[in-house]
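Pasting the structures here.
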Structure P
Amino acid sequence: MKRLIFGVVLVCGGLMTAQAMGQNAGDQFRHLADEYFSQAVFKFEPTYATTVGLHQYDTQLEDYSRAAVERHIAALKEFERKFDAVDGSKLDQGTEGDLEMVRSNIHGTLVELETIRGWEKNPDNYSSGITESAFSLMERKFAPPDDRLRSLIAREKLMPAALMEARRNLKDPPLIYTQIALEQLPDIISFFQNDVPAAFKDAKDAKTIAEFHKTNAAVIAALKDYQQWVKTDLLPKSHGDFRIGAKVFSEKLKYDEMVTTPLPKLLEIAYADLHKNQAAFARVAKELDPTKTPQQVLAELAADHPAPDHLLQAFHDRFNSEIAFIRSHHIITIPSNVEPVLEETPPFMRATTQASMDSPGPFETHSTTAYFNVTLPEKSWSAKRTAQYMAAFNVGTVVSTSVHEAYPGHYVQFLWVNHTDLSKVRKLITSNTNVEGWAHYCEEMMLDEGYGQPGAGAKNAREAKLIRLGQLQDALLRDARFVVGIKLHTGQMTLDQAREFFAKEGYQSPPIADVETKRGTSDPTYLYYTLGKLEILKLRADMKKKEGAKFSLEKFHDDFMRQGGAPIKIVRRAMLGDNSPVL
């Protein structure tokens, strides 16, 4: 029996202060959060557990059956009830933010499973899903090759059954989803034929190697059967709708990003930023050559790119100047001198991504290498298609992409996660408006602070202007995602109109416009790049107003990093001490 008397709780004849009561409530929440991750997350997503560095799940594969989906939903709803019973007023501010993040994570996952139902609509989820599960055991040498190979064998034994569950689950998928799956499958089959065996060439145990050859051959055969089934059976029946609609779109923003701004207002914001960046592009283009139109300058910019076989090196060559500038201009603290490794994008990601940063998970202790993935043009492509694709890696966008993915973008943010005492919640739950918003914000911020000028990342004044044009072209790409995501999924734009919008308004080449449109069908809220950037810019302006002459850009960025990947709403509360609007 407990009684509250003037802020002090009497417990069994002893005294518990309000502070101790808060600590006790915090401990209870953290224990419940631990249960949530083990029983409602990793239990159903063992590949995710591997990627974050929790290797007790390495021999398990996702259960793709409908029954498993229903069990997952039931587990989420049970934890929803448990977290709803937690009194946030008894928690400190940071832990209260964690509680909000867990609740939103549960709601967002339920929207995905119950309403969007990708498990019922997207055949690529199965073939790319099992590939990612294998890749997570290959990429990092967190254990001896024989041990990791045994884990892979355990997973491979379950993969043919996963592809059979796809046949039972998939119902009238959207045509574009089936087309993407068929586009990915040849590379996925090649991945298991070539990349997987090569990754374990150092394995020694003969019995394990022999067993692997059997399980791997079975996976390859199952993938070929799946490819044939998708092509001959599923493709003719693919008449479904990928659009999630305005209501679900708003729910995803609310739960994934803690953004409740109405969609019409968001479109106004998107178009305003698009037009601002188009005007800036025209201004810089005129400075570069007043006799040419912005489109003519864009065509010249598109042709100024590295050779495909030198693209990875071109990115690596940016690191030294970026790091030197960040340190000399006090942009942000870089917690480590270790650099990421450049590599080609894994096969199962190539159809929908050009570049990405694959960092080790927050609990990975044995293999801490981060990989900067870049999608190279296929050797089978025509010269014209290759040139169009490489336009996305011109002299300017190579800089903005390197800043975005590495310094001071995703890679530096990853380093902060591993060098900051973050809660388990903030290590495992992140918002894209924070993570992608930060990386996109960095592209503009670095140039505004002087990077990309002669002597600071540029050889001369002309290259400095090209670098700014590349940054603006990437900003226009993100603006186009903002508009296309909303309009595609609310029925205001067709796929062909989306491709045209990326090319005409977003200043992208046709192959990139196609890749971006495909991505938007299954990543509806990829507006989070620009949305997050604008939220961070507003937070920075509000901090400047509050601190005045005391404001330090480096301190602002360091303090932002200390909040992990929390939604900007949570970050604002921690840094400003209020609940003022994020936009």
Structure Q
Amino acid sequence: MSIILGVHCGEHDASACVYDDFKLVSAVSLERLTRSKNAGISNEEPFPNAAIDEVLSVAGLSRSDVDVVSMSRASFEYQNYRLSGVFALDRLWHRLRGKTRRRLMDNMMRKERTRDAASIFRGDEFLKREGFPKAAVHFYNHHLGHGLAAYFYSGFDEALIHTADGIGDNTSYSARVARGGHLEVLFGDDDELFGRPEINSLGLLYGHFTRALGFISNRHEGKLVGLAGYGKPVIADRILAHFDVTAEGRITSDFPGYKEMAAEAEALCREVSREDAAASVQHALEVLMARSIEAVQNRTGMRNLAVGGGVYANVKLNRHILENTPTEAIFVIPAMGDDGLPLGGCLAYLHETHGAEEWNRNRRPLTSMCLGRGDARPAAAVASQFPHATDLGAEDRETVVSKIVDALIEGKAVGLHEGRMEFGPRALGARSIIAAPVKHAVNESLNTRLSRSDFMPFAPVVLAEHAAEVFDIHAGNAHPAQFMTITCNVKPEWRDRIPAVVHVDGSARPQTVAPDAGTFYRRILEVYHERTGLPVLINTSFNVHEEPIIDTPEQAFTALVQNRVDLLLLGGRLFAPAAEPEFILREAAE
């Protein structure tokens, strides 16, 4: 048995996970603990210690139990590097002056002309200082981290592994052919470390458009996906004119630098409405990514696609690729952004040390992302801290479910805090808000209560055995639909029955819940279906705008007394506000 701690210490989306050999035990994003969206490391906190201690605690372990620390080649303090020549003098100068300065590992590798990250890192000193007395250090390639987790949990024997993000380890894309655990690199490995990076990142292009339209890049790209449905791609051809796709499947551009790319995005966005700008960059992204994927598929014959990287957070893109390339089935690792890197980092270490055959024998289709902490404290005890919350009493499970369904039918919103917290950007029933999908007006009501944009569609959750009746769910997209990582068409006969979860373009981003789930979430869906004939509810994340999804019961109760939800299911008990919401909010303000 070996305990592997996976870490991503990036300046955004820092995270950690724990593997016990091939078993994924726990994982958490730093943002859930700090309550700062997309939280990363800083000069004050150069290592994501809160996330590390959390995943170890959830696993019942301490730092002294860790055998390997597998880290992304991200940002580390200068003092951690073993450098030569002028770089060593620069490091010493900063150390003598008592200044903290961070440098990206891949930059240091280029300066030292080495592919061996460990050779320029003071690993023993670093691990001792951080409290890991017996651990060894392992570094993993950024795009391998994104892609390997997608393949490991895809259920595919053979697949094309493709990754796309802003930039990591000096490149924005990678492609590998995977057969039975054996990997063949096509592009995007450590060969990309050296030399000038290509100015070809569609992830950064999308981020430039996000910023140009007044949103925050690396955070609000999803808003453009929602806006795109309201616009027309009137400037898509002008965007596409800057890019090309080679026969090898590589994306190229004529931009001399990313400043010029950003300037072009700003200029184009000034010419058209934000809806048309969003539709245009979305169309360009879909066209270029589909061309790239198809070119690689034509070379390799691969028809199963396992993908990761922040670009694949774009659920509309994922559908486009499935429907407009030779792809027969797709799997998107649910933690597709940089927060998911530690999963692939641990799996990369296991692949290196155990070999392809054993690694392949341990592969399994992903079934759950509930990898965070649960809370064993009695719900009533936590509720006692909140005088404006009323405990509706200890009741049997079926009575609680019945009351929740009554509330849903009445048009109320119910917050769920049940079991272990989800890992990744999607709430999947453990930290969700649910509501009835039968009136479009619920969108305005919920958006107002959660301080969210009115153009963002709510997602549906559906009983898996009825999913294909309502949505275009099939073998090719069924697995990602378990984790809300792909959109699909809503069948026309259902659109007027569940309008609150149908986007303006007739699509939705469903989550399917299997019969064997055994959760309150599943049982609520079943009873709602029995009572209404609808196997669908709204599922949206339990958080207000610009805050991470909730973590603790205290955060759930705070949402309840602030009128974010009408009822709260926590620890198998049901809670309601103790007074009128207007009174609660007025007293809180005073």
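Here, each number is a calculation from the coordinates, and none is a lab measurement. Model, not experiment: these values are computed from the prediction. Cβ atoms are built from the backbone, for glycine too; each structure is taken alone.
Some points to look at:
- When mean count of other Cβ atoms within 10 Å over residues 71-78 is calculated for each of the structures P, Q, the largest result comes from Q.
- Looking across P, Q, the calculation of helix-only ellipticity at 222 nm (-39500 (n - 2.57) for each DSSP H run of 4 or more, over all residues; to 500) that yields -19500 traces back to P.
- In this comparison of P, Q, the computed figure 19.9 for mean count of other Cβ atoms within 10 Å over residues 159-166 is attributed to P.
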